[in-house]
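Following are the structures in question.
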Structure 1
Amino acid sequence: MNPVGPLAGKTIVVTRPQAQAAPLAEAIAAAGGTPLVFPLLEISPAADPRPLAAAAERLADYALAVFISPNAVDYALPALLAHGPWPAALTPAAVGQGTVKALAAHGIAGCVAPTERFDSEALLDLPALAAGQVAGKRVAIFRGDGGRELLADTLRQRGATVDCIPCYRRSGPSDGVAPLLAAWREGRLDALTVSSSEGLRYLVDLLDAEGRARLLNTPVFVPHARIAENARALGLSNIILTDAADAGLLAGLRAYNWPA
């Protein structure tokens with residue numbers, strides 16, 4: 001039976017980390033498409049576990065705990081809760097709704113998070129992170145290694161004492177890009193979804209001249225304007241900016257005017 005749906009006959013690459021790829025892949029399949037799961041980032045525990053262990057010991061000293069991503073929740077929260085229950089006075093905060101859901105799955109409710117744009121700027125715009133609320137308070141930011149410093153720097157400017165706690169690390173795909181090149185050469189790769197600027201840089205660096213030429217001719221769907229800007233800086237031009245998260249990517253894929 002031939003697939004039916006708005007994505008019938010289309011192979012869409014899902015580049016989220018392996019643990020987070022299934023929902024979008026399943027949604028693409030439900031819309032008639034063929035998902036090709038190819039994580040651009042591999043996630044592993046932080047090289048040094050001591051900062052997370054220290055944060056677990058003093059968790060009750062913090063007034064606000066910010067989780068940058070679902071990965072931050074997955075890699076930090078078990079260690080934090082193994083040390084004791086979540087402190088009643090500690091407010092959880094998240095950059096995106098996926099992170100809110102990840103916290104809720106561990107029983108952490110009452111999360112402060114933006115409801116429209118999902119980035120550090122939107123989180124900083126919320127009243128709970130205003131200077132009058134954070135000045136003199138301790139804030140923990142659970143995140144991967146590296147990353148943007150805007151959130152920490154701005155909270156410090158607002159008078160908070162901020163500890164950035166790396167709880168996971170990111171690396172590029174260890175198995176190379178042969179599956180993508182094979183799909184391109186066989187004419188069965190129609191689009192990519194990319195949810196990480198860092199992952200996209202890994203991809204461009206791994207591709208040879210043939211692969212980069214094929215990438216330039218392939219629609220790349222991204223759920224955030226900053227990723228689109230970084231994609232353009234890397235030389236890509238066929239970029240489709242969608243609404244946020246998996247739902248936004250899927251809506252963009254379904255609405256796209258696919259060539260006949």
Structure 2
Amino acid sequence: MKEFIKDNIKIGIYKDAVALGKAAADFAAQTLNDAIEQKGLANIILATGASQFAFLEVFKKKEIAWDKVTVFHLDEYKGISDQHPASFRKYLKERILDEVRPKKIHFLNGDAENISAEIEQYENLLKNHEIDIACIGIGENGHIAFNDPPVANFNDPKLVKIVTLDEACRQQQLGEGWFPTLDDVPKEALTLTVPAIMRSKVVSCVVPDQRKAKAVHAALFKTIDTACPASILRKHANAHLLLDEAAASLLPQDS
């Protein structure tokens with residue numbers, strides 16, 4: 001493992017996705033357990049996608065008092081049910097939540113009858129819960145959650161909103177195998193905004209894979225700008241970026 005700090009971000013580089021997933025699970029579990037020890041409960045935001053597979057596989061096996069943990073999630077496609085193969089609610093239930101059984105789970109319902117009311121309710125939940133750790137990833141276009149470059153707003157007045165997904169984001173969802181054709185990938189989604197993520201006490205950003213290397217480089221070494229939404233993490237007081245060697249392959253060797 002290699003470690004360095006860029007601005008405020010603590011960066012760890014691991015040999016492969018398996019080692020990365022174990023390190024991320026260790027860190028997230030320790031953060032939750034510390035919060036539970038200090039205040040008797042903990043709140044976590046969980047991400048989805050192929051980048052989180054190895055992390056969640058280890059994380060669900062950690063010794064954590066899940067009956068004291070409340071779970072939020074980052075985003076969900078607009079208009080699809082929790083039975084759709086690409087649903088992030090379905091993903092989280094099957095990959096971790098049905099096994100660990102947290103105290104409470106707050107899902108973003110992308111197929112809610114009243115989307116405006118759903119967004120307002122979720123914003124209020126976030127305002128009333130101090131998030132101890134947000135476990136997120138970075139998209140190929142540099143997005144965090146579904147805050148793609150065209151819609152990301154570092155000073156967004158909202159904590160949750162509906163966004164239009166850009167072409168690169170939709171292509172990534174297709175490329176990861178979640179949908180059979182590009183036309184099947186929804187054009188809109190509900191997402192936590194950048195400020196909603198930045199309100200978290202700790203951000204753990206897990207990024208494996210060569211296809212994320214350009215976005216990782218931009219996030220760390222280009223201007224802090226919505227052209228690469230993940231760059232804002234350099235302004236967070238306690239952000240951790242965990243990479244495998246492939247995702248870190250474009251970083252300067254002397255970093």
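A short reminder: the numbers here are calculations on the coordinates, not readings from a lab. Please read these numbers as outputs of a predicted model, since none were measured by experiment. Cβ atoms are built from the backbone, for glycine too; each structure is taken alone.
Taking relative contact order in percent (Cα under 8 Å, 6 or more apart) as the criterion, which structure among 1, 2 has the greatest value?
Comparing 1, 2, the top value of relative contact order in percent (Cα under 8 Å, 6 or more apart) belongs to 2.
If we compute distance in nm of label points 7 Å out along Cα→Cβ at positions 105 and 225 for structures 1, 2, which one ends up with the highest value?
2
Given that helix-only ellipticity at 222 nm (-39500 (n - 2.57) for each DSSP H run of 4 or more, over all residues; to 500), derived from a single structure, equals -8000, which label among 1, 2 identifies that structure?
This value belongs to structure 2.
Output the label of whichever structure in 1, 2 has the greatest value of mean count of other Cβ atoms within 10 Å over residues 9-16.
When mean count of other Cβ atoms within 10 Å over residues 9-16 is calculated for 1, 2, structure 1 comes out on top.
Among the shown structures 1, 2, from which was the value 1.00 of FRET efficiency 1/(1 + (r/R0)^6) of positions 57 and 81 (r between Cβ atoms, R0 = 30 Å, to 0.05) calculated?
The correct label is 1.
Which of 1, 2 yields 3.1 for distance in nm of label points 7 Å out along Cα→Cβ at positions 121 and 233, as computed?
Only structure 2 yields this read-out.
If we compute mean projected area of the Cα convex hull in nm² for structures 1, 2, which one ends up with the highest value?
Top value of mean projected area of the Cα convex hull in nm², among 1, 2, belongs to structure 1.
For structures 1, 2, which has the highest computed value of mean count of other Cβ atoms within 10 Å over residues 41-48?
2
With distance in nm of label points 7 Å out along Cα→Cβ at positions 129 and 145 coming out at 1.3, pick the structure among 1, 2 it was computed from.
2
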